[in-house]
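Please treat every number below as a calculation from the coordinates, not as lab data. Quick caveat: nothing in here was measured; it's all calculated off a predicted structure. Cβ atoms are built from the backbone, for glycine too; each structure is taken alone.
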Structure 1
Amino acid sequence: MSETDLDPYAVRQEKTRIPPNNFLGRVKYLGPSLVITGAVVGSGELVLTTSLGAVAGWALLWWLLLACLSKGFVQAELARYTVTSGDTYLRAVNRLPGKIWKVSWPIWMGLLAYIPAVMGLGGVIGGGGEALSFIFSLGGIEISGVVCTALIAVIASVILSSGSYRWLESISLWMVVSFTLATLVCAIAMQFTDFHMTLNDLAIGFSFDMGVFVALPALALAAYGFVGSDPGGYTYWCIEKGYPNYLGTDRSDPQWEKHARRWMKVLQTDVLLGLIVMVCSTLPFYFLGAGVLNAMGLVPDGSGETIAVLSNIFTQTLGQWAVWVFSFGAFFILFSSVLSGYATTGRYIPDYFIEMGFMDRSNVRLRKAIIRWYVGILPLVAFLIYLWAENFVFLIIVGGATAALFGPINAGATIWLQKTNMDSRIQPRALARYGLRVILMMEIIIALSVIWFVVLGPLQG
């Protein structure tokens with residue numbers, strides 16, 4: 001059997017590795033957090049975070065920090081279970097009690113949420129098209145956002161279906177990093193303009209004013225869902241990185257507990273790195289939205305002028321010349337979200353087939369073929385959704401609100417799996433367990449808010 005035919009999600013004892021015993025040693029094993037950060041840093045930050053700041057001003061700064069910290073915590077603890085068990089995300093949640101025709105109820109929830117989740121992907125690709133249209137307009141060429149989105153959909157489909165896009169991912173990653181750093185520079189430069197943040201603004205940001213939240217629930221809830229980590233997607237990248245293999249399968253070895261705990265430190269370092277990058281990527285967009293756009297009375301509403309409105313966060317702090325930096329950066333950060341985000345979601349699809357009994361887990365070639373076909377078709381489907389809505393902000397809000405519904409499922413599943421299926425020797429400490437329960441209760445309230453404000457609200461009137 002060739003290396004390519006080996007199951008990347010099967011744990012093999014021969015791949016056990018000695019864990020590093022210092023920080024520098026752990027650094028060489030980091031990576032999954034940066035992959036998932038590259039997938040989620042983009043539309044959520046550029047569109048939703050900035051829009052939230054533009055509408056709410058400084059009042060919901062605490063809300064964004066809560067999203068990053070709570071989802072990062074769940075990501076770390078869910079990964080603790082999947083790495084020590086070797087389970088993929090869907091295999092793990094399928095262990096939960098409450099079977100409905102062979103599979104657990106979260107599997108069905110995921111399938112029901114599929115269409116609104118894809119609508120969010122339509123928003124991401126539509127945002128990329130609008131950004132490309134804006135670049136052309138700067139050069140005096142008028143090409144509609146719809147045409148540009150169609151072009152991006154075709155290009156993304158070809159790239160993703162070929163499977164040979166690692167080089168482009170690397171380029172996009174560096175562009176995303178550069179754009180994020182440029183945004184950070186703008187946030188710092190804002191302090192030397194009329195839009196500067198004051199101590200009073202910061203106090204407002206941590207005032208926990210629920211009145212502001214209630215005034216714009218859909219946007220706030222969508223921002224919570226889209227901003228921050230993807231705990232489920234992160235588990236796939238951890239397994240493909242090799243973390244479960246590194247721990248080894250021989251639990252009878254008296255050195256196994258010490259061995260496993262040291263690898264847990266690697267995992268925790270990876271999660272912490274991702275969290276730092278996430279917070280440092282999120283806050284500058286919010287600062288600029290609250291400081292610049294809110295002061296100017298500008299709100300990105302998903303119309304054809306949305307990218308032009310967003311460009312003010314650069315031009316009002318660095319000067320008019322920065323419009324070119326913003327336009328190219330916005331395009332690459334959204335296009336990167338298309339590549340990385342679609343590649344991540346593609347890993348769920350064969351797992352659905354496996355857990356529902358439609359294919360054998362050992363058929364690696366079929367799994368890879370399904371992923372390749374899926375990621376090749378998805379951009380075209382996403383374009384059709386954007387063509388229907390022609391408002392990428394609305395679509396991103398739908399996708400973000402849907403993601404928020406799954407918060408309590410992830411937190412609840414993590415609590416149950418750690419308690420019932422995890423080796424007691426490496427279970428989290430009491431403080432972490434209590435923290436998960438607090439987050440679970442909070443995310444239940446958030447999910448109920450999504451149902452009340454986003455789902456039932458429009459139906460009521």
Structure 2
Amino acid sequence: MTKEQFVLELEKIGAIKFGSFTLKSGLTSPFYFDLRDMISFPYILEGIADLLVERIKDMEFDVLTGIPYTALPIASLVASKLQKPLVYMRKEEKAYGTGNNVIGKFEKGAKCLVIDDLITTGASKIETAENYKKEGIVIKDFVVVIDRSLNGTEELAKDGYKLHSLITLDDIVQLLKDKNLITDEKVIEVEGFTASLNKPKIEKAKYVNPLTQKLLNKMKEKKSNLVLSLDVTTQKEFFEMLDKVGGEIVMLKTHVDIIDDYDENFIPKLQEYAKRQNFLIFEDRKFADIGNTVRHQFRNGVYKIADWAEYITVHMVAGEMILKGLFEGIEGHAGFVLARMSSKGNLLNETYTRKCFEAAKKNPQWVAGFIGHGNSVEDIRRFKAKFPGSELLMMPGVKKEAGSDAMGQQYITIEDAIGGGADCIIVGRGILQAEDSFEEAKLYRERAWKAYDKRNNN
């Protein structure tokens with residue numbers, strides 16, 4: 001079967017549709033490809049499998065997979081023809097028996113080629129790769145039957161993946177036009193739709209939150225982008241540490257609820273220190289409940305966080321309305337959205353991170369930036385490139401040398417963090433547990449600011 005014959009067979013069985021369709025990405029498209037019914041036409045499956053074999057026969061990979069459900073029977077045929085092992089991911093994580101989430105035999109570190117039927121934006125492909133990565137399988141290449149030409153190639157490339165396609169939307173439209181199977185009006189509609197999506201990207205809009213600018217100004221003033229995570233449990237330890245290092249930091253990250261001897265004098269004393277040592281206050285509460293509940297947690301109760309903390313951390317598990325619940329009707333506060341975590345095995349996947357960005361884009365007045373970890377300079381760069389505006393990147397898990405600890409915390413170097421795009425580094429135990437906390441804080445501040453200055457002036 002040729003590519004032309006394949007397209008004509010798809011048209012014959014009604015797999016190519018024109019009208020108005022909502023895609024998985026949320027886009028409204030004037031065309032739709034539905035390849036699911038191919039399983040009822042063995043000769044079409046056989047034909048597309050032969051075409052894919054020819055396309056990928058010279059590529060290097062250890063195992064094959066297909067993204068359920070449409071691509072799985074296609075991948076099975078291709079694997080059989082090439083005599084390559086087939087694996088696939090369960091739709092739901094298995095919590096019983098062996099607990100294996102990948103069906104099939106493979107070696108850790110195996111290079112996997114992914115087959116799918118279609119691509120639109122690439123988001124689901126990236127999520128697939130991340131899920132396989134957790135199981136010890138490496139994915140670098142995706143092969144799709146039809147490339148709908150909606151910036152999927154570019155989106156995958158940002159995350160280090162390569163797309164290979166068998167047939168493009170342009171191929172299909174041109175063939176159907178030549179065979180008089182599509183009207184000129186529909187051709188114009190399809191071409192207009194794809195052209196609007198494939199325009200050169202305009203520079204990001206600058207959603208500068210007032211609290212973002214406040215932090216930037218403070219950083220320049222103090223020549224510091226060091227945030228101290230002061231996780232101690234007594235007021236004595238807390239203020240003794242500030243006496244030592246408060247002059248080196250641009251912002252203090254607190255967990256006020258872990259202070260065993262907290263009393264009414266703690267906050268006024270903290271505010272006095274912040275004014276005298278010229279740093280901002282960031283309560284790392286990680287709000288994560290429904291809007292009404294977080295509103296009370298932020299403004300009321302024992303700690304009345306809104307009275308003294310300029311910045312707070314926000315989880316987006318409750319959806320974007322949490323931002324409204326926290327910040328609507330109150331001035332002088334902003335959130336850092338927790339988009340990634342530095343702990344090994346955390347559950348914040350690429351889909352979650354993308355939703356964080358979408359929420360921030362809709363509510364720039366309430367989001368000063370994101371908190372997220374990266375494993376390398378390139379990983380951090382790809383992460384920050386997806387920020388919707390001019391939000392700042394706060395980076396935890398930073399030490400003088402890369403590594404990890406017994407609790408699964410992953411660490412990256414100061415220079416790699418800043419060089420990749422972090423604006424501020426968050427350091428806790430690296431300073432708190434040092435023999436000379438002042439000298440250690442000074443070292444972190446100087447190295448971080450030097451890297452920041454170098455990045456911004458090159």
One of 1, 2 was used to compute FRET efficiency 1/(1 + (r/R0)^6) of positions 228 and 348 (r between Cβ atoms, R0 = 25 Å, to 0.05), and the result was 0.55. Which label is that?
2
Taking 0.40 as the value of FRET efficiency 1/(1 + (r/R0)^6) of positions 60 and 156 (r between Cβ atoms, R0 = 30 Å, to 0.05) derived from one of the structures shown (1, 2), identify that structure.
1
Matching -0.71, -1.06, -1.16, -1.27 (log10 I(q)/I(0) by the Debye sum over Cα atoms at q = 0.09, 0.12, 0.13, 0.14 Å⁻¹, computed) against labels 1, 2 points to structure 2
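If FRET efficiency 1/(1 + (r/R0)^6) of positions 188 and 300 (r between Cβ atoms, R0 = 41 Å, to 0.05) is computed to be 0.10, which of 1, 2 is the source?
Checking each candidate, the match is 2.
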Have a look at 1, 2 and say which one yields -12000 for helix-only ellipticity at 222 nm (-39500 (n - 2.57) for each DSSP H run of 4 or more, over all residues; to 500), as calculated.
2
If you work out mean count of other Cβ atoms within 10 Å over residues 252-259 for 1, 2, which one comes out largest?
2
Per distance in nm of label points 7 Å out along Cα→Cβ at positions 140 and 372, the highest-valued of structures 1, 2
1
If relative contact order in percent (Cα under 8 Å, 6 or more apart) is computed and equals 10, the structure in 1, 2:
2
Among 1, 2, considering only mean count of other Cβ atoms within 10 Å over residues 76-83, which has the greatest calculated value?
1
